[in-house]
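J.: Below, each structure is written out as structure tokens.
None of the figures in this text is laboratory data; all of them are computed from the coordinates on show. This one's a predicted model, so the numbers in the text were calculated from it and none came from an experiment. Cβ atoms are built from the backbone, for glycine too; each structure is taken alone.
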Structure 1
Amino acid sequence: MKRFVKGWMLGIVVSGFILIGLGRGNAMAYTVAEFDNGGFLEIDYQVQARYAHSDIGPAGSTDSSTTNLYLRRDRLSFLGMVNQTYGYALQFEYPGGQKIGATQVSSEASKYKLSVLDYYVTADYAEAFKIRVGKIKHMLTREVSEGCFDPLSIDRSYFILGPFGNNGEKTTRDEGLVFWGNLFNDVIQYRAAAMYGNNFGDQKPDGIGNRYTGRVHVSLLDPESGLGYKGTYLGKKKVLTFGAGYEMEQNAVFHDNSATPGSDDYKGYTYDAFFEYPTEMGTFTLSGAYLNQDFNGAGARGVSAATSVNGEKNGDYWKAAYMLGKFQVYGRVEKWAFANLDGVVDQHVNWTAEGINYYIKGQDLRLTLEFEKIAFNKPTATGDFKTTVLQFQAKF
């Protein structure tokens with residue numbers, strides 16, 4: 001009965017959003033105010049509601065399966081420009097209720113938590129030279145830079161995050177600044193970032209440095225000239241982009257957990273490719289990436305800042321899709337080797353997903369059904385499991 005009620009509640013919520021969306025034009029942020037010299041303030045709201053079912057119960061329980069209704073993202077944004085050069089953003093999130101994760105199933109749902117997701121100011125002096133300062137996304141990988149509401153599959157990779165985490169939490173944000181710009185008619189984009197890095201809590205060695213990141217990409221067809229990417233352009237662009245990045249932080253983590261003094265540096269690098277091409281027969285999408293995040297073996301030694309999903313690892317993903325009309329079928333394959341994942345040393349993960357997107361009104365109003373499977377090379381508390389996820393996304 002409880003499962004039925006939750007499913008019915010989700011159906012009501014989704015139906016309401018669809019009716020609202022069909023009754024209006026393209027989703028647009030609400031303009032609160034407009035100022036001289038091109039300034040403005042806009043407010044928008046974005047939500048991703050999920051209903052998930054896993055074929056196993058939480059670790060240690062006798063349940064044979066788990067169902068989960070939760071908000072993956074629940075975001076309110078204030079965006080604007082002071083004039084044609086200077087801008088700003090402030091974004092809040094209030095997600096929660098999740099029990100089924102990428103690698104584990106919990107008996108307790110995550111708490112609904114209000115957080116300041118982003119806060120930053122921008123300065124666009126020229127197309128070749130722009131600045132963003134504040135709490136912003138990590139710049140190393142294409143995957144993290146993809147829009148949270150513009151992925152190809154139901155979400156971005158669960159395993160590509162910023163290093164270290166934030167007091168034990170998974171994260172894609174950090175405080176710092178980035179210089180970036182587009183060169184040669186948007187063929188080349190560069191990014192150079194200085195971030196706070198692993199500079200918090202009890203995981204801060206003496207002499208710790210900030211994290212420095214460099215990234216560049218080359219667009220051979222239509223340009224990707226923004227600071228954020230998209231997982232699919234829904235057949236509106238012809239894109240072939242190759243990217244690469246490198247980052248480092250000196251004395252990032254303790255050498256080990258003993259009284260022996262010392263610290264290890266962090267370094268990471270990635271390379272990626274994205275291709276999307278619309279034809280009369282439909283739109284084809286293909287992308288892939290490799291990522292290596294190295295802590296000089298600190299993850300295998302159990303240093304907490306270098307373990308788990310945010311820690312020492314290397315791996316890759318491949319994504320492919322075909323879109324015809326408002327429907328898009330896709331598949332995703334990821335393979336990762338973790339130094340220490342959930343307490344298991346040298347854990348390897350194979351993660352696959354197949355799904356279908358139905359774009360009611362593009363990314364502004366979208367339904368996604370995804371079938372996920374995760375397999376480990378070493379035993380875990382939950383073991384291998386499968387998850388089916390239905391997600392409703394709306395942008396206002």
Structure 2
Amino acid sequence: MTVRNSFARILGLVLLLGIGLAQAQEPVKLGLVAALSGNSALSGEAITRGLSVAIDEVNARGGVLGGRKLVLLRRDDESNPAKGQLAARELIEKEKVAVVFGGLDTPVSVALIGLIHELKTPYMGVWAAGTNIVQNGKSPNFMFRVSAEDERVDLGMLKYAAKTFGAKKPGAMLVNNPWGESNLKGLEKGSRELQIALAGLEKYNVNDADMTPQLTRLRSSGADAIILVGNAAPAAQVLKSLERMSWNVPVVSHWGISGGRFDELAGPKYKEVHFVQTYSFAGRQNPVGERVLKALMAKYPDVKSAADVLSPVGTANAYDALMLTALAIDKAGSTDPDKIRTAYYEIPPYEGLIKRYVKPFSPGNHDALADSDYIWVRFEGKNIVPVAAK
């Protein structure tokens with residue numbers, strides 16, 4: 001071998017090594033498809049903040065895969081399923097994200113099921129609670145979630161209405177979309193299981209300004225509590241309609257009301273609504289909660305205290321979901337989507353914000369949270385506090 005050939009070979013090896021090192025240090029891209037504008041924009045911002053402080057924490061300790069930093073790419077779905085599909089496809093096909101995180105809206109998440117499985121990229125839901133998002137019949141299943149699940153929440157709302165308000169015949173007000181349909185099925189199932197009669201299951205549209213006809217039917221049917229399912233803006237119209245009717249009936253709500261400006265839109269009765277969450281930053285925190293709250297205050301000037309944390313459930317779920325995802329990527333040893341999917345089943349025990357996670361996912365269960373992880377809260381001003389704190 002000539003000196004020239006030896007030099008060329010060495011140079012080639014050096015170039016290959018350099019390319020390999022450069023690739024090894026490329027950031028790992030993660031995508032977020034959520035409502036970043038419109039009436040539910042606070043939900044998207046809360047999710048962004050939860051993901052961002054978790055990413056900062058992971059990167060500060062060296063990133064993943066031996067030194068690769070995590071970066072977050074966001075896309076606004078405007079609470080529109082078609083726009084959500086376009087955003088997810090662009091993130092996966094063009095940006096090559098390793099995992100797509102989802103937002104508030106069940107209709108958007110349901111619309112992504114086919115696309116996610118077509119492109120075989122893991123999806124991590126952090127808010128939308130529709131049962132069929134995760135229990136979708138796909139095998140292998142690429143849809144995971146760190147959030148509530150409608151059937152469990154519906155059972156919990158019925159139990160809570162009976163225990164807290166003595167309700168014997170609650171009625172339901174359900175938004176007329178796939179999320180409302182998911183809860184309709186869950187409430188019917190829960191009613192049979194608990195043997196609690198339902199006064200009625202009424203639907204309303206997102207843009208309806210007056211729900212008095214539906215509420216009048218429920219009152220005539222003897223409803224002694226209202227089970228409310230809807231996001232902040234339309235749910236606020238339900239409260240305004242109750243006020244116009246002078247009907248002082250207890251309201252137990254799903255958590256959609258915490259993803260927008262419910263406290264501003266619903267009128268004075270908003271403080272009386274009890275609703276479900278998975279976490280509260282109010283009161284004494286566990287060590288992870290103290291760390292996350294401190295990070296939020298340092299990163300976002302508008303967060304002066306726990307009362308300023310936007311939509312705590314979105315923040316908390318997103319934080320834990322990101323930390324579990326980082327563990328899965330490291331366990332997979334690569335950004336190969338199918339390896340990440342199977343690595344979710346092999347995550348080591350992790351002390352999270354919401355709880356200690358021990359094998360949070362399995363092939364038969366892609367929901368990391370159980371109904372025992374839910375808490376009941378109310379608004380105190382803009383702050384979301386546990387009901388027990390009243």
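J.: Given a value of 13.6 for mean count of other Cβ atoms within 10 Å over residues 192-199, calculated from one of 1, 2, which structure does it belong to? Walk me through the numbers on the way to the answer.
T.: Numbers: 1: 20.5; 2: 13.6.
Matching structure: 2.
J.: Turning to a different aspect of this structure: If relative contact order in percent (Cα under 8 Å, 6 or more apart) is computed to be 17, which of 1, 2 is the source?
T.: Clearly, the read-out refers to 2.
J.: Still on this structure: Computing distance in nm of label points 7 Å out along Cα→Cβ at positions 216 and 256 for each of 1, 2, which one ends up highest?
T.: Comparing 1, 2 by distance in nm of label points 7 Å out along Cα→Cβ at positions 216 and 256, the maximum is at 1.
J.: Out of 1, 2, which one gives -14000 for helix-only ellipticity at 222 nm (-39500 (n - 2.57) for each DSSP H run of 4 or more, over all residues; to 500) as computed from the coordinates?
T.: 2
J.: Can you spot which of 1, 2 the value 23.9 was calculated from, given it is mean count of other Cβ atoms within 10 Å over residues 128-135?
T.: Of the options listed, only 2 reproduces it.
J.: Given structures 1, 2, which gives the highest value for mean count of other Cβ atoms within 10 Å over residues 48-55?
T.: Looking at the calculated values, the largest one is 2.
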